[in-house]
Structure formats: C-alpha cells, structure tokens
Structure P
Amino acid sequence: MSSVAAIDFNPYDYRFHEDPYPTYARLRDEAPLYHNEELDFWALSRYDDVMAGFRDSARLSNANGVSLDPAAYGPHAHKTMSFLAMDDPRHMRLRSLVSQGFTPRRVLRLEERIAELSRQHLDAALAEPECDFIADFAGKLPMDVISELIGVPVVDRDRVRALADEVVHREEGVLDIPQSAMEAALHLVQYYADMLGERRRNRTDDLTSALLDAEIDGDRLRDDEIIGFLFLMVVAGNETTTKLIGNAVYWGWRNPAELAKVLADPHRVPGWIEETLRYDTSSQLIARAVVQDIDLHGRTIPAGARLLLLLGSANRDDRAFPAAGTFDIDRGQTAQIASFGGGTHFCLGAHLARLEARIALTQLVSRVSSLEIDEPRAVRVHSTNVRGFATLPVRVALRETAR
C-alpha cells in the first residue's frame with residue numbers, strides 16, 4: 001500500500017478533532033490533492049492551492065453550500081447559509097443589500113457596548129477562582145454582541161445560544177446533520193421569522209430593521225433572505241468568534257512566553273489574535289462544488305465532485321508561513337491568512353470578530369496576572385468544520401488593581 005493510500009483523513013473522526021495538524025502535514029507533503037472515496041470528497045491542503053481555490057469562481061461553485069454534511073449540501077443550502085451558498089451575480093446582489101445594513105459604522109457603534117458586555121461577563125466569570133471560560137465568558141459574549149446587533153431580547157439569548165450550539169454539534173460516528181440539529185435549525189428559523197414580523201410592524205434601531213429597509217435601485221431583500229442571513233450570523237458568526245477567543249487563551253497558556261508578552265503589554269493583543277487565527281483557526285474547512293474538471297497535482301477532480309479547501313492546513317503551511325508550527329504573536333503578516341476565506345466570498349464579519357476578540361482579550365489580560373487551564377477536564381467541540389472548546393476550565397490570579 002502506498003503512503004498516499006495510508007493517509008486516513010476523516011473530518012468526522014473525534015481523534016482528528018483532537019489534533020488535525022499531523023494529518024494536515026502528511027496531506028501537504030504526500031497528498032496535496034487528496035481523495036476520500038468512502039465519504040466522496042476531494043481536498044486541497046497547501047496554502048497556494050487553497051487561496052487559488054477561493055479565487056476560482058469559474059470552476060468552483062458555492063451554490064451547494066460550504067458544509068461537508070450531506071443534508072446541508074445541495075441547492076437548498078442558501079436557506080440557512082445565505083449568500084455563502086450562492087454564486088455571482090446572485091451572491092453579490094444579496095451581499096450588497098445586506099451590506100446596506102451591516103455597515104462598518106454600525107459595527108463600530110457597538111464597540112462601547114462590547115466593552116460593557118465584556119466587563120459584565122468577566123465580573124461574573126472571575127468572581128470565583130475557577131471558571132469555565134467558554135460557558136461563562138467566550139460563549140456568552142459573541143452571542144450577546146450578535147443579539148445586540150440584530151435585536152434579540154436579553155431574555156431570549158440563552159435559548160438562542162443553546163439552539164445555535166445544537167446546530168453545529170456532532171455525536172461521534174454521525175456522518176451527517178443529526179435530527180436534533182435539524183430541529184434546532186427549524187426553531188431558530190421560526191424564531192427569526194417571528195422577530196422579523198415584529199420588526200415589520202414596529203421598526204427599531206437594529207440590524208434586522210435596517211435589513212428590512214435596505215434597498216438598491218428599488219431592489220429589496222425578501223423575508224426568507226433576511227432570515228437566512230440572521231441564521232448565518234448567529235450560527236457562523238457566534239460559533240467562530242467563541243472558538244477564536246477560547247483558542248487564543250488555550251494557546252497562550254500552552255506557550256507561556258507568548259502569554260507573558262500580552263500580560264505585560266495588553267497592546268500586543270492584536271498580534272495574539274492574528275496568530276491564533278493562523279495557528280488554530282476556528283473555521284477549519286469549507287466545501288466547494290466542482291463545475292468543470294480540474295487537473296492538479298497529476299490527478300483530475302471531476303466535474304460534480306465535492307472539494308474541501310482546508311483552511312486549517314493552509315495556515316500551517318511552511319511554504320507560506322516560515323516555522324508555521326511555532327506559535328509566535330510577533331510573527332507579523334508574512335502572508336494573508338486563510339481563516340476568513342478570500343475572493344468575493346471573503347468573510348463579511350471578519351472586522352466584527354476581530355473587534356470582539358480584541359476587546360475581550362484586552363480586558364482579560366488587563367485583569368489577570370496569570371491563568372492556568374485544567375487541560376484534562378477541557379472538552380473540544382465536535383464538528384466537521386468548527387474547531388475549539390465546548391468546555392475550558394480556567395483558574396486565574398487577579399491583578400491587585402482588579403481585586
């Protein structure tokens with residue numbers, strides 16, 4: 001058996017979720033174009049190939065969505081993935097209309113509120129010597145920020161957060177969207193439909209109302225398009241930012257010299273965030289549909305195939321990032337990270353994610369003098385494309401000024 005055939009790359013495997021990077025390294029070196037016949041997908045793992053894939057809208061399509069899960073992949077994907085599951089010009093029309101409401105100015109207006117929410121959740125989380133950093137802080141803040149943005153009342157946020165968590169969770173051995181996730185998705189869609197109906201009757205100063213009023217040359221968003229975008233925000237935006245904040249704390253703890261840098265100087269937090277995005281991105285892979293044969297690395301990906309672009313692998317490619325396996329917050333931008341995609345589908349929420357993480361982590365390191373993670377009790381989330389922690393027990397020592 002050849003070394004290529006011996007590589008077992010299964011995005012559903014719990015062992016893979018614990019540490020995907022050795023598998024990625026083998027893929028880059030031995031099978032830069034990988035084919036999994038059993039699960040019926042192809043995969044690209046090298047940085048240049050992944051970035052080229054983002055830009056190749058002629059041969060790669062988003063029309064079937066970006067998820068490997070069979071039930072989420074197909075012409076219906078846009079109902080929950082919004083413009084992520086569309087090609088131009090349909091994608092650009094919807095993205096442009098959404099951008100009328102989801103503006104940089106609206107995001108920046110949230111900065112003070114994000115800081116207030118961060119303080120509120122940190123006060124509670126750090127009141128005891130140990131907290132579950134995800135449940136008590138990193139899982140609450142992004143949901144609250146998105147809820148503030150789109151207008152979800154405070155009393156509903158725990159319920160909406162629980163539904164969003166259920167949508168992405170996968171039990172071991174389940175190779176598709178489980179019934180519980182489908183039911184949670186339906187409940188979320190209905191919740192947003194009801195909220196949209198209320199905003200249609202009574203506008204407020206939130207993104208949902210702004211989307212109802214968005215208009216370009218007489219073209220407006222339909223209700224199902226707004227609901228699809230709200231679903232995308234709460235599932236994709238919430239989950240990935242939660243995992244980003246948790247991953248940053250985890251890798252800071254695993255690299256004490258790097259953590260010491262931000263504890264000594266909170267102004268270095270942006271470098272911490274960028275290196276976390278590169279080193280262990282919360283969005284690990286995205287799918288594309290192949291619309292015409294692609295010849296690459298001596299093989300042919302046939303039209304009609306599913307192709308995975310492995311963001312997590314691309315970010316660890318030494319060809320793009322020297323010493324890619326080293327966590328270094330002073331690395332600087334040697335190449336564009338793959339974490340937010342590229343081309344016309346570059347993540348619309350990238351600025352909001354970075355803003356939330358900067359405020360949250362700056363407040364954290366301004367309050368604590370040290371932190372310790374109880375790694376044996378930490379639990380990873382299990383998902384084909386989202387990487388991070390479901391539970392992260394953290395003990396902290398507070399600075400004198402924070403007592």
Structure Q
Amino acid sequence: MKILRYTPFILLLLLTACKQESKALADNTDDNEPDTVLHITPLNTKFAKLSDSYKNSKKTAIQHFYNKVWSKDDLSGGFLVAKNGQIIFEHYGGFANRKEKTEITEDTPLHLASVSKVLTAAVILKLVDRGKLDLDQKVNTILPEFPYEDISIKMLLNHRSGLPNYAYFSDDRAIWDRSMMTNQDVLNLLAEHKFALYFKPDKKFGYCNTNYTMLALVIEKLTGMNYRQAMKKVIFEPLGMKNTFVFDYEKDKATASLSYKGNGVLYDYDFLDNIYGDKNIYSTPRDMLKFDLATYSKKFLNPKLVKQVFQGYSYEHKGERNYGLGIRMHEWETGEKLFYHNGWWHGNTTSYVTLKKDTVTLIALSNRFSYKPYKIWKLSTQFGKYPIKPDKGDDGAE
C-alpha cells in the first residue's frame with residue numbers, strides 16, 4: 001500500500017529527470033525547429049580583469065596609431081581594440097547613408113565583405129563538431145549537382161579546390177544575363193558548364209569566393225534552413241550578436257548601410273549582391289568581438305578541431321603567410337602566429353585580427369573604400385613579440 005501511495009510521486013520525479021535529460025541532449029533545441037539546428041550553449045568565457053594603468057598605457061599608444069592612420073573625421077566606419085574581452089579603444093565615424101546623414105555608431109551594421117567567410121566557416125565547423133559533416137567528405141555527397149568529384153569540404157574551407165571564381169564566369173553575358181544571381185544559380189552554372197578547374201584539387205592554394213558560396217549551400221542542405229536563418233540561429237542569436245545579419249537584397253537594400261568609393265561617390269548594388277557565404281554579412285566591431293570571445297571556449301568547438309582550424313595547409317611556396325580553415329595567418333620563424341581575415345567588396349574594406357596567445361581582438365570596418373583598415377594588424381606589436389616589418393601588407397585586401 002505504501003508503495004502504491006508513493007508511486008505517483010516517484011513517477012513524477014522520473015518524468016522530470018527524463019525531461020531534464022532530454023533538454024540537455026537537445027542542447028536547447030526548439031521543438032519547432034529541425035533537429036539539425038546547432039545551438040551554442042552559454043560559453044561563460046572568463047578572462048582576467050585589466051588594470052586601469054594597463055588600459056591607459058595601451059590606450060595612449062593606440063590613440064597615437066589611430067591619429068597617424070586616420071586624420072580628423074576621416075574614418076567612415078568602426079575601429080575597436082580589446083584584450084580579454086575588454087574594450088581598450090574604439091571609435092566610430094562617417095555616415096551609413098551620406099544623403100540622409102545617418103551617422104555610423106557602435107550599433108550600425110556594416111558590410112563585412114570577406115570577413116564573412118570566418119562566420120560561414122564557423123557554422124561548417126559546428127556541423128563537423130556535431131558529427132553531421134566530415135572535413136574530408138566530398139562536396140558532391142551533399143550537393144549532388146556539384147560536378148567536381150574530387151573536391152572535399154576541407155578544400156573549400158582552405159581554398160585548395162581549384163574552383164573558378166563565379167564573379168569571372170558570370171561576367172560573360174553568354175553565360176549569365178546580369179539578372180540578380182543566387183548561390184543556387186552559381187551551382188547550376190557549374191553543373192551546366194563544368195568549367196575547367198584552375199588547378200588539380202588540393203595541389204595548391206587559390207583564394208576563390210566560389211568555395212564559400214558552396215559552403216553556404218552545404219549549410220542549407222544539412223540544417224534544413226536558409227543560410228540567413230541558419231547563421232542567425234547557430235551563431236548570431238546564441239552569441240548575442242544583435243546587430244548582425246545576412247543581407248537580403250529585396251528586404252534590406254533600402255535600409256542597409258551603403259557603400260562608397262574613396263571619393264565619397266555611392267557604390268551601387270550589382271547582380272552579385274545577393275550571393276552569400278563569401279560575403280554579405282553585416283555586423284559591428286562589438287558583435288565581432290562577441291564572436292571572437294566565443295572561439296576561446298571549449299564549448300564552441302572541441303580542441304582537436306580548433307587545432308585544425310588554426311594551422312596552415314599551403315606550403316608550396318616559402319613565406320610567412322598561410323590559410324587555415326576560414327582564417328588567414330602569418331607564421332614566423334620565431335614561432336609567433338597571427339590570425340586574421342581581411343575583406344573588400346565594392347567600397348567596403350574590413351579587417352578582423354585575433355591574437356590567440358594574447359587574447360587580443362583588433363577590428364576595423366569601413367564603408368568607404370580605403371586601405372587603412374588593413375593597417376590595424378600592426379597594432380599587434382603592442383601586445384606581443386610579432387616581427388611585423390614596417391610598410392608590409394598594408395594594401396593586401398583579402
């Protein structure tokens with residue numbers, strides 16, 4: 001009788017425990033979303049607090065650098081330097097829309113150009129981490145129309161596929177009529193024309209935007225979501241990147257920050273402005289700082305996979321520059337390594353630098369064409385023994 005009396009209570013405890021276990025296994029996945037959604041659990045990455053004396057000394061040096069690179073009121077974008085997740089220096093200026101005099105602030109999303117590749121790679125790597133994808137898996141096992149059977153996911157990530165650049169073959173009016181192009185259109189053209197590869201897959205490095213347009217389609221196929229939605233659900237929302245989004249030409253062309261030539265003339269949209277994965281993510285320096293901090297957490301990616309991300313894959317030619325999985329790098333004989341990605345699309349020039357050993361983040365975004373954002377990497381010498389030579393690499397766009 002006593003057992004029967006307590007049975008409902010015991011069942012309630014078991015039911016509660018099962019629910020909690022299911023919730024943990026689902027990793028906070030909404031029941032209404034596909035089970036392939038890769039939510040990020042709270043990372044709670046903590047770093048030592050910087051002293052006021054340290055911050056003030058660095059701020060003075062950074063201010064001097066900033067004043068030397070950007071003359072008064074010359075910045076049209078955002079500039080941020082942080083260590084241990086704590087902002088030491090930031091500045092914003094210029095206009096997101098010159099005609100309407102819409103000023104750029106810390107909350108103004110700007111076009112990341114090719115820095116978008118870092119975020120696309122992050123979602124692909126989450127898929128790998130969750131066992132839904134393998135780095136050496138052939139692309140055509142996911143995208144059946146893809147006509148190159150020897151190209152793997154890793155080759156897309158590290159630009160060793162040999163794929164032709166879609167911006168070049170779509171410029172031929174006999175191939176494309178200049179109507180607004182999509183990622184699926186790029187895949188369809190590859191399938192239809194079977195363009196010759198620039199080189200045999202994995203033979204050498206060849207930076208190519210087509211690689212990341214294909215990775216965006218892989219994300220869509222494996223998550224069951226549009227790339228825009230997948231990036232929001234997997235990266236932007238979990239990390240609190242509230243001012244970050246993937247551009248949608250029809251929905252955002254009237255409201256997104258505009259792009260300008262160096263002389264301030266508007267850089268209008270063209271038929272390639274609705275393609276994503278390789279570009280078309282808009283964000284802010286503060287949001288990119290949130291992303292950078294997340295990459296230090298073991299909950300973001302497992303350490304073995306992180307090691308593969310931050311290693312070079314192209315050593316055909318001697319030199320300090322290399323490319324990992326969605327990230328560029330400098331590797332010096334001294335053993336120092338610097339990780340970064342630059343971008344250039346229309347008038348937008350961008351730079352994201354992450355000094356992993358020193359937990360430092362350097363970000364410069366501009367919506368008016370300028371080589372100046374690419375200079376921010378030189379601030380690395382303020383935080384570590386990086387053998388950066390003067391006047392080298394200032395104008396390397398991507």
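Nothing in this text is a laboratory measurement; each read-out follows from the coordinates by a stated rule. The shown structure was predicted, so the numbers you read here are calculated from the model rather than taken from an experiment. Cβ atoms are built from the backbone, for glycine too; each structure is taken alone.
Where does the value -9000 come from, among P, Q, when helix-only ellipticity at 222 nm (-39500 (n - 2.57) for each DSSP H run of 4 or more, over all residues; to 500) is the thing being computed?
Source structure: Q.
Each of P, Q could give mean projected area of the Cα convex hull in nm², but the derived value 19.6 comes from P.
Ranked on distance in nm of label points 7 Å out along Cα→Cβ at positions 78 and 350, which label among P, Q comes first with the largest value?
Top value of distance in nm of label points 7 Å out along Cα→Cβ at positions 78 and 350, among P, Q, belongs to structure P.
Quick check: 16.9 is what I get for mean count of other Cβ atoms within 10 Å over residues 102-109, calculated from one of P, Q. Which structure matches?
Derived from Q, not from the others.
Identify which of structures P, Q gives the largest calculated value of relative contact order in percent (Cα under 8 Å, 6 or more apart).
P
Among candidates P, Q, the computation of FRET efficiency 1/(1 + (r/R0)^6) of positions 166 and 318 (r between Cβ atoms, R0 = 35 Å, to 0.05) that gave 0.40 used structure P. For which of P, Q does mean count of other Cβ atoms within 10 Å over residues 150-157, calculated from the coordinates, equal 15.0? Answer by label: P.
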